[in-house]
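Got some structures for you, see below.
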Structure 1
Amino acid sequence: MQVISAKYVISSATFEQCPKPDRPEYAFIGRSNVGKSSLINMLTKQRNLAKTSATPGKTQLLNHFEIESSSKEKGPKQKWFLVDLPGYGYAKRSQTDRNRWEQMIEGYLRKRENLINVFVLIDARHSPQKNDLEFVNRLDKWQVPFALVFTKADKEKPAVVERNTKAFLDKLKETWQFLPQSFVSSALKNTGRDEILNFIEEHNKV
């Protein structure tokens with residue numbers, strides 16, 4: 001897949017305010033400071049499309065971006081939405097804020113009819129984290145399709161990244177019959193870019 005253009009559309013406080021669901025949609029979510037904005041910018045090859053910040057918890061709304069892409073085989077152009085969702089698991093906000101975010105995210109994930117897949121970002125530098133495992137189990141319970149993206153692979157030795165990704169998947173195997181699709185990425189080195197975009201392209205064709 002070749003990304004032709006990517007542009008910001010709207011930020012919404014509820015799923016009802018989101019754009020008309022007239023094209024495939026892919027959402028990105030993860031714990032705060034997992035590298036979500038960097039990954040989105042890497043996928044679209046636009047340095048400042050999603051705002052990166054040193055302050056966790058900066059994304060507070062459902063942020064829609066319109067993507068136009070084409071197949072490497074020069075096929076017809078595809079238009080789809082990429083959605084940057086607020087992070088979860090960040091404690092330095094009021095309980096009221098966290099409750100509001102959780103309700104907003106749950107409403108979007110369970111009711112957005114054109115949502116094809118949620119990419120759940122996991123920091124590859126760490127062993128399995130409780131809030132990541134809880135979130136993916138919640139998606140499974142809600143029957144929301146998702147894939148895992150293990151981020152920041154360049155910031156640890158390959159053996160550590162491999163050990164941590166295997167540990168996370170092994171944890172899921174304890175209660176899951178089938179594992180979700182997973183990718184390893186580095187925004188700095190463009191690792192995983194082609195694989196994630198090919199995944200999106202294949203689902204756009206369905």
Structure 2
Amino acid sequence: MKGFNIAIVGLGGQGIITMGTVLKNAALDSDLKDVSGSERRGGAQREGYVETFVKYIFYEKESELRDPRKNIHSPMIQSGGADVLISLEPLETLRGAHYINKNSTVIFNKIPHIPISVRMGQACYPDISDIRSRLKNICGRVFEYDFDGLSLSNFNSLMQRNIIALGVLFSKTDIPIDKPIIEGILSKGKGGKENLEAFHLGLEVS
């Protein structure tokens with residue numbers, strides 16, 4: 001039995017909850033996988049902090065799946081318990097940094113959303129170089145991208161930046177989910193074609 005924990009953070013309207021839902025649904029196609037998670041979306045309608053957790057358990061045999069002692073007991077990720085931290089806003093990456101450890105992978109969007117307090121001159125926004133340095137003091141695998149720019153230049157919209165980030169997740173980590181499963185989920189419903197293109201774009205960026 002092994003686990004894989006993903007913490008996803010960002011702001012309301014960036015598709016954080018959608019990313020978590022896609023990843024949770026991906027685990028439902030196997031009888032030997034269990035998935036749990038939680039989300040905080042109190043600020044989702046006002047560009048406030050949003051986070052979601054995805055916790056996978058992969059069982060080596062069916063008897064483990066049926067053993068209640070081996071089931072996931074908490075949907076939360078403890079401090080230092082994330083294998084991966086994904087963030088769609090730089091400052092929120094720092095706020096979520098307590099979830100990572102020296103072996104974690106961080107994938108973050110380097111384009112800031114400037115808070116009202118900064119726009120009014122009441123606070124300062126940290127330099128991206130400072131954010132990068134703080135993250136690398138915790139773990140060595142830190143990847144930053146302009147997800148906003150990639151989404152705008154390829155789709156003339158910001159709606160695909162979260163799906164591009166999912167592609168990067170599959171490119172840069174050993175997430176124990178097969179890519180065809182995610183592709184099948186993304187291809188369904190309105191916008192399926194664009195979602196698949198965005199996912200493949202994320203797989204290809206360096």
Structure 3
Amino acid sequence: MAEIGLLAGSGWAAGLNLWSVGLVLGIAGRLDLADSPEVFERWWVMAIFGVLYVFEFFVDKIPLVDSAWDMVSTIIRPVGAALIGLAIAQDGDISGLTAVLTSGGFALTSHSAKAAVRALINLSPEPFSNWAASVTEDGAAVGMSSMALANPAVAGVLALVFGGFAMVTVLVLWRFLRRIRRHILERFRGGWRSTGSQPISPAT
């Protein structure tokens with residue numbers, strides 16, 4: 001149960017911010033606060049995670065650019081979470097396939113909810129909601145990955161609850177966004193027709 005909780009919690013956190021999870025695992029291992037996979041404790045691995053974290057920290061706070069980055073990260077975050085899960089499984093009793101599916105699956109749920117919420121937020125032109133959402137997501141990623149190391153059982157339960165809530169959120173928000181998109185297209189087509197060329201009257 002402890003390993004499943006660690007995989008689920010770290011995977012869910014990676015769906016929000018993959019790089020912060022790698023940093024938490026590396027720092028916790030370096031400081032002997034937790035038994036993290038040795039690969040995350042290497043200085044060059046931590047440096048890569050740190051650089052990518054700083055990059056995403058700024059990109060994730062720019063309206064529309066954040067949604068574009070979320071599209072790219074649809075592959076990056078779940079795959080990265082699956083690799084983290086595989087590294088965790090090497091030191092435990094969980095099979096590699098179980099680790100990959102658990103970490104990658106939970107990452108996909110949280111990433112999908114994040115992308116849907118950001119798409120909704122970007123309907124507003126002001127940037128402050130993006131900043132608030134980004135900071136909240138970063139804090140949640142660090143908090144969940146830390147919890148997964150300190151108390152895997154609790155993290156596993158939280159990841160399960162949040163994962164279910166995330167899927168409901170995705171379904172509701174994407175339906176809402178589709179209705180908005182359809183409404184905009186209908187208005188655009190109606191405006192185009194009203195300003196189209198008028199029939200030419202026959203010459204007298």
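What to note about this one:
- For 17.0, 59 (Rg and Dmax of the Cα atoms in Å, calculated) the corresponding structure among 1, 2, 3: 2
- Structure (1, 2, 3) behind the derived value 15.4 of mean count of other Cβ atoms within 10 Å over residues 106-113: 1
- Label whose coordinates, when relative contact order in percent (Cα under 8 Å, 6 or more apart) is calculated, return 24 (choices 1, 2, 3): 1
Since every read-out is calculated from the coordinates, none of them should be taken as a lab result. Note that the coordinates shown come from a computational prediction; the quantities given were computed from them, not determined experimentally. Cβ atoms are built from the backbone, for glycine too; each structure is taken alone.
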